[in-house]
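Next up: the structures, one after another.
Coordinate-derived values only; no laboratory data. Everything numeric in this text was worked out from a predicted model, so none of it was measured.
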Structure 1
Amino acid sequence: MMSIEISVEQTAAGGRYVARAEGVAEAAEIVFLRPDPGRLVAEHTFVPDGMRGTGVGLRLIERMVDDARRGGYRVLAVCRYVRGQAARHAEWADVLDIAPD
């Protein structure tokens, strides 16, 4: 099994959840905006070919959801991948909202 390390890189306006794996040059990521302290907007997900099929995209979302619960804020899923996963995981509804089309 591939060892994956997830971290968060933040700026004043947003940031990204980043997953790195040994032997894979590119990182997987969820790019987000922070329009206000009570909300994170998940804008885009990228998983490089070397990590596809490992579940890393789902792990990034799980970390984002856990952070939202601990931080007391909500996540708005704009990204198509995050929206699709949110529709499959009703247990995230306490912190994750799906943006309308």
Structure 2
Amino acid sequence: MDTDETRMNEAMNPIAENARPRLASKARLKWDEARKKHLLLFPEGLLVLNPTARDVVALCDGTITFAEMVKKLGEQYKTETVRADIEELLSRLADKGLVKIKDEG
């Protein structure tokens, strides 16, 4: 459930630069030929991803840091809000248990 309290907690707990986001073991990124869209599949359902969300999720393999992810996608999308946008998406996916954010600190 998306509440004001949840959004406040996300804003108060920024993702560490050295965190290494990865998909949870229950989540799978998959191309759906029928829909012509990328999906994030999990036991309780699925999320249809837009191309930008797909690019973020595709990098969630636990090998690159959040800072590296922001740099790479920042070069690709060239927007001033890329860090905040990635952080918001990852926080929401983490709240749903679909992404694990491991701080290497």
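From which structure (1, 2) was helix-only ellipticity at 222 nm (-39500 (n - 2.57) for each DSSP H run of 4 or more, over all residues; to 500) calculated, if the value obtained is -8000? It was calculated from structure 1.
Tell me which of 1, 2 gives 7.1 when you compute mean projected area of the Cα convex hull in nm². The correct label is 2. Starting from the value 14, 11, 10: which structure in 1, 2 was semi-axes √(5λ) of the Cα gyration tensor in Å, for residues 51-90 alone calculated from? Comparing all candidates, it corresponds to 2.
Which structure, out of 1, 2, was mean projected area of the Cα convex hull in nm², for residues 19-58 alone calculated from, if the result is 3.3? Only structure 1 yields this read-out. When relative contact order in percent (Cα under 8 Å, 6 or more apart) is computed for each of 1, 2, which one produces 38? Comparing all candidates, it corresponds to 2.
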